[in-house]
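Pasting the structures in now, so scroll down.
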Structure I
Amino acid sequence: MEAVKLIEEGCVRNHPCYELVQDIKVLTLRLTAFSCYYITREANIVADRLAKNRAGREEGPSVYESPPKFLLSLLAIDRVGII
């Protein structure tokens with residue numbers, strides 16, 4: 001929720017996330033519409049699992065051509081709206 005608030009309201013220059021918030025604001029100016037919402041981990045289990053899978057790793061970003069095996073069951077659950 002704090003991240004959404006920072007994006008919507010901005011933050012002071014000495015805030016540790018100032019540069020990131022400014023970058024987001026600049027990028028949103030290129031869009032015709034932009035909205036930012038807080039979604040709980042429980043409501044977004046796929047993104048939560050992706051984040052947990054990356055936790056503690058030092059290498060750069062991962063790009064998947066197709067969903068990784070560890071996400072298949074969660075994607076099926078998400079698709080039918082069980083959670």
Structure II
Amino acid sequence: MGSVDKFQGQEAPIVFLSMCASQGNESPSGVDFLFDKNRINVAVTRAQCMAIIIYSPLLFDTCANNLDQMEKISLFCQLTKGA
């Protein structure tokens with residue numbers, strides 16, 4: 001178990017990505033950090049067989065403050081679509 005940063009360059013058969021913030025706008029690290037596409041990419045591509053993303057449904061209610069945040073939130077929604 002470790003952070004995305006600690007896991008970079010390593011792999012595991014199954015990866016659990018926890019994004020259980022109550023709401024994106026209330027995340028202590030901020031919307032840009034929470035929905036950072038590079039960090040999410042590193043997390044899910046470390047999985048050899050399966051990546052499981054655990055998230056709060058309230059993340060879909062996150063308000064974007066600019067176009068960059070809107071793109072990040074949209075990518076997260078696409079990634080989790082049908083979950």
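Here is how the numbers come out for the structure above:
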read-out	value
Structure from which 3.2 was derived, distance in nm of label points 7 Å out along Cα→Cβ at positions 50 and 74, options I, II	II
At a computed 3.4 (distance in nm of label points 7 Å out along Cα→Cβ at positions 34 and 58), which of I, II	I
Comparison of I, II - label where Rg/Rh (Cα atoms, Kirkwood Rh) is highest	I
Read-out relative contact order in percent (Cα under 8 Å, 6 or more apart), computed value 38, structure in I, II	II
Given -13500 for helix-only ellipticity at 222 nm (-39500 (n - 2.57) for each DSSP H run of 4 or more, over all residues; to 500), calculated: source structure among I, II	I
Read-out distance in nm of label points 7 Å out along Cα→Cβ at positions 26 and 66, computed value 3.9, structure in I, II	I
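Laboratory data are not the source of any read-out in this text; all were calculated from the coordinates shown. Worth saying up front: this structure is predicted, and the values here are computed from it rather than measured. Cβ atoms are built from the backbone, for glycine too; each structure is taken alone.
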